[in-house]
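> Next come the structures, one after another.
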Structure I
Amino acid sequence: MRTPPVPPPPDPSERPLPAALAEPTRPVRTLWVAGISLANLGMWMAFFGPLQVLLPEQVGRIAPTDKETVLAWVTGVGAMMALIATPLAGASSDRTTGPLGRRRPWVLAGAVLGGAGLIVLGTQDTVVGVLLGWSFVQTALSFLNATLLAAVPDHVPRSQRGAVSGWIGVPQSAGVVAAVVLVTVVVTEVAPGYTLIGVLTLACALPFALLSPDPPLPRQARPPWRDLLRNMWVSPRRHPDFGWAFLTRFLIGTGNAMFILYLLYFLRDAVGYEELFPGSEATDGLLTLILVYTATVVATTVVAGVISDRLGRRRVMVALAGVVMGVPAFMVALSPTWTTLLVGAVVLGVGFGVFLSVDNALVTEVLPSAQGRAKDLGIVNIASSGPQVIAPVLAGPIVVHLGGYPVLYTVCGLICLCGAAVVWKIEGVR
């Protein structure tokens with residue numbers, strides 16, 4: 001009797017992925033979207049409350065004669081800590097095993113440490129104390145940021161990512177206004193302001209951290225810890241779509257950051273806002289522009305995300321957003337008037353609202369691997385934070401030596417157009 005052939009062993013590549021690494025297919029529910037949006041609101045309030053109001057006030061009291069220089073050092077060092085910590089925190093969460101899942105421990109750690117750090121920061125009365133305190137807070141918030149970014153590709157199917165990214169993008173803009181109102185109207189002193197923001201950071205993150213599902217990662221599927229630093233580099237040659245997506249975000253972000261950087265000085269020196277409206281200050285005009293811009297972003301970002309989901313086309317909408325964001329820069333360069341700025345704030349808000357949701361969705365679709373989602377999104381986050389560092393380096397010499405504001409805003413428009421063109425190099429996304 002002939003012995004039947006022994007079947008070949010199963011191919012390891014055909015084994016099903018663990019739930020933590022599998023591509024999500026089930027749409028997320030409204031409560032999940034509300035939870036991650038609330039967590040993002042707390043995080044962005046923790047970023048913007050200190051940056052917009054509390055740090056300048058605190059530094060002004062500690063070093064009144066050198067406040068500009070000291071504030072630049074404090075915020076610059078803090079930004080560098082965030083740039084370094086976000087991909088490292090993401091890579092660490094990608095390797096986290098245990099019953100709580102990969103992301104939940106880091107969301108909790110970021111919220112608890114960030115909130116506590118803000119409360120302690122409010123008690124500092126030396127330059128060194130403020131610098132170390134803000135650096136600690138930025139590092140802790142990077143834990144929160146990295147894991148909230150990764151939650152989208154972890155749980156949201158591709159067909160829903162535009163809409164979800166839109167809802168997550170709303171707190172990024174609304175957080176600026178909410179934070180400023182809280183620390184200037186609700187609480188008017190520096191230390192209580194830090195305490196209020198710190199408590200709200202934790203309160204906003206806890207529902208998502210405690211209630212959101214987070215499948216644990218099996219130990220055998222964990223990337224080796226020894227490769228953590230080596231894998232910080234994502235080769236654009238091996239992953240060209242990821243590289244082009246990074247460059248798209250960096251260029252459009254740089255154009256936007258350069259546009260906003262000197263708006264206060266532009267209002268005062270080029271537009272003559274205080275002469276146009278006697279009794280008012282240029283800061284009043286800046287606040288008006290911020291409110292108009294924020295309202296437009298909030299009104300468009302979710303709608304744009306839903307449209308991109310239904311059309312199934314991300315590149316064309318990101319390219320359109322880059323072009324639209326370039327338009328107000330050219331408008332202001334040609335016509336430095338208050339009316340032009342108001343119209344430009346609306347147009348810029350529309351463009352950034354579209355970009356905010358659709359580009360976030362696009363990036364989640366070009367990640368190199370499921371095992372490194374948080375790390376890769378942390379690297380992409382450099383393309384969002386890096387422009388805040390490089391914008392002063394580029395804009396300052398242009399304003400002072402190379403033609404002033406008309407040249408500055410022309411360059412801003414051209415950079416945005418370059419970003420709109422680069423997105424077409426991405427081939428793996430429609």
Structure II
Amino acid sequence: MNTQLKNSEETLVFPAQPFTLSKYYPWTIVLLCSFFLFYKYILQVSPSVMTQDLMRNFHVTGAGLGNLAATFFYAYLVTQIIAGLLLDRLSPRYLTTLAIGSAAVGSLIFANSHSLTTAALSRALMGAGAAFATVSYMKMSALWFRQNKVAFVDGLLATAAMIGAMCGQIPLTALVNTVGWRESMLYCGLLGTLLAFLFFIFVKDKKEPILYDVHVPPAPKLRGLFTLLKSKKNWLLTFYSGLAFTPVAVLGGLWGNPFFEESHHLTNETAAFFTSLIFLGLAVGGPLFGFFADRLGNRIKVMSYGSGLAFMALMLALYVLNLPLWLFGCLLFLFGLGSGAFMLSYPLGKELNQHLGLAATVVALINTGDAFFGSFTEPLIGKVLDFFWQGKIVAGVHYFSVTDYDKALLILPVYLLSALGCLLLLKRLD
């Protein structure tokens with residue numbers, strides 16, 4: 001009997017390797033995963049600062065531009081669950097390195113695209129690689145940090161991601177204005193190549209839970225995946241996440257800059273600055289709401305407060321006329337701040353499914369909500385803009401009025417109200 005117990009323990013605890021002895025190494029892992037998130041969001045939001053160039057070069061309307069940008073989400077959506085399953089079973093180090101390399105190659109191809117088909121395929125390659133970014137970060141946080149720190153560490157994901165999104169606004173806009181959109185995407189591809197090399201060199205796969213007080217279950221089986229997919233709570237979290245984050249992705253990723261230019265008579269660089277305030281708010285809101293959720297012990301309530309704040313700030317920013325620019329900027333920041341609460345869906349999902357040993361797969365499922373709603377919302381807004389278009393063309397591209405944007409963007413506050421509804425249903429299931 002003692003022999004059996006000893007053998008059982010040996011299957012759960014492995015001897016520590018030298019590189020795990022440093023208490024700072026988990027933060028090194030998180031930092032490198034953060035750079036991947038940083039890179040992902042630069043690629044994701046890049047079309048927003050080159051809308052006129054892309055419409056002119058590829059001869060597309062608003063709907064066509066929306067579809068081109070959304071190919072990123074199409075591939076992202078298809079790859080998400082596969083990414084989670086692979087990261088739960090195989091080497092996160094090798095898989096993540098390949099994913100970063102895929103996104104980098106997509107950026108290089110996009111920079112040299114002269115047909116819409118090639119551009120769309122390269123955007124899809126970026127999306128397929130980027131699908132590993134969030135899942136890899138969450139997988140690493142589940143492996144390397146104690147449970148009482150996970151919500152805060154996961155909240156830092158939003159900070160890294162939104163810093164990347166901000167760099168995809170003001171700095172990338174300045175770069176595009178200086179060297180052109182093709183050269184800018186070429187530099188993005190070279191940046192991704194460097195990041196893939198650094199990730200491969202410095203990241204190690206963690207194989208032992210000996211330093212931590214939470215047992216890491218073995219690799220998941222198909223039965224565990226079916227259990228995960230049958231849970232109503234998991235699907236409500238997935239829909240909540242998508243509905244809460246898509247307004248940020250749509251405004252920051254494509255339609256915010258041209259709308260702000262028209263509604264407040266801004267230059268493209270100034271519009272990019274105001275768009276970046278959304279991402280700055282989310283960068284602060286992610287860890288802030290994670291901190292409060294850890295202290296209060298009630299994630300759903302904190303998520304409700306955040307989504308409510310985001311809804312009110314967005315409605316005021318979009319539909320109150322003649323706002324002073326300083327107040328408009330504050331509202332965009334508060335919209336992003338409140339949206340940061342959606343990050344709590346990831347640690348909540350990992351807690352609800354901890355017994356399955358599916359940390360990465362749970363995150364992947366929840367993350368499909370973002371890709372699902374983003375995949376059709378950007379082109380849908382483009383179609384609405386085309387529907388109300390009055391036939392005016394400026395500098396070779398379709399001109400859309402403030403009224404056109406107001407009608408098309410109405411779907412975004414509706415999404416936030418629906419996200420609050422998902423939280424209400426989730427609370428009733430407790």
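> Among the shown structures I, II, from which was the value -26500 of helix-only ellipticity at 222 nm (-39500 (n - 2.57) for each DSSP H run of 4 or more, over all residues; to 500) calculated?
Matching structure: II.
> Could you tell me which structure in I, II was used to calculate distance in nm of label points 7 Å out along Cα→Cβ at positions 41 and 145 as 1.5?
Working through the options, I get structure II.
> Here's another thing I want to ask about it. I have 3.3 for distance in nm of label points 7 Å out along Cα→Cβ at positions 33 and 289, calculated from one of the structures I, II. Which structure is it?
I
> I have 22.6 for Kirkwood radius over Cα pairs in Å, calculated from one of the structures I, II. Which structure is it?
Matching structure: I.
> So mean count of other Cβ atoms within 10 Å over residues 113-120, computed for just one structure, reads 22.6; which one of I, II is that?
Answer by label: I.
> Moving on to the next point. Ranked on FRET efficiency 1/(1 + (r/R0)^6) of positions 97 and 129 (r between Cβ atoms, R0 = 25 Å, to 0.05), which label among I, II comes first with the largest value?
Comparing I, II, the top value of FRET efficiency 1/(1 + (r/R0)^6) of positions 97 and 129 (r between Cβ atoms, R0 = 25 Å, to 0.05) belongs to II.
Values quoted throughout were computed directly from the atomic coordinates according to the rules given, and no laboratory measurement underlies them. As the structure is a computational prediction, the values presented were derived from the model and not from experiment. Cβ atoms are built from the backbone, for glycine too; each structure is taken alone.
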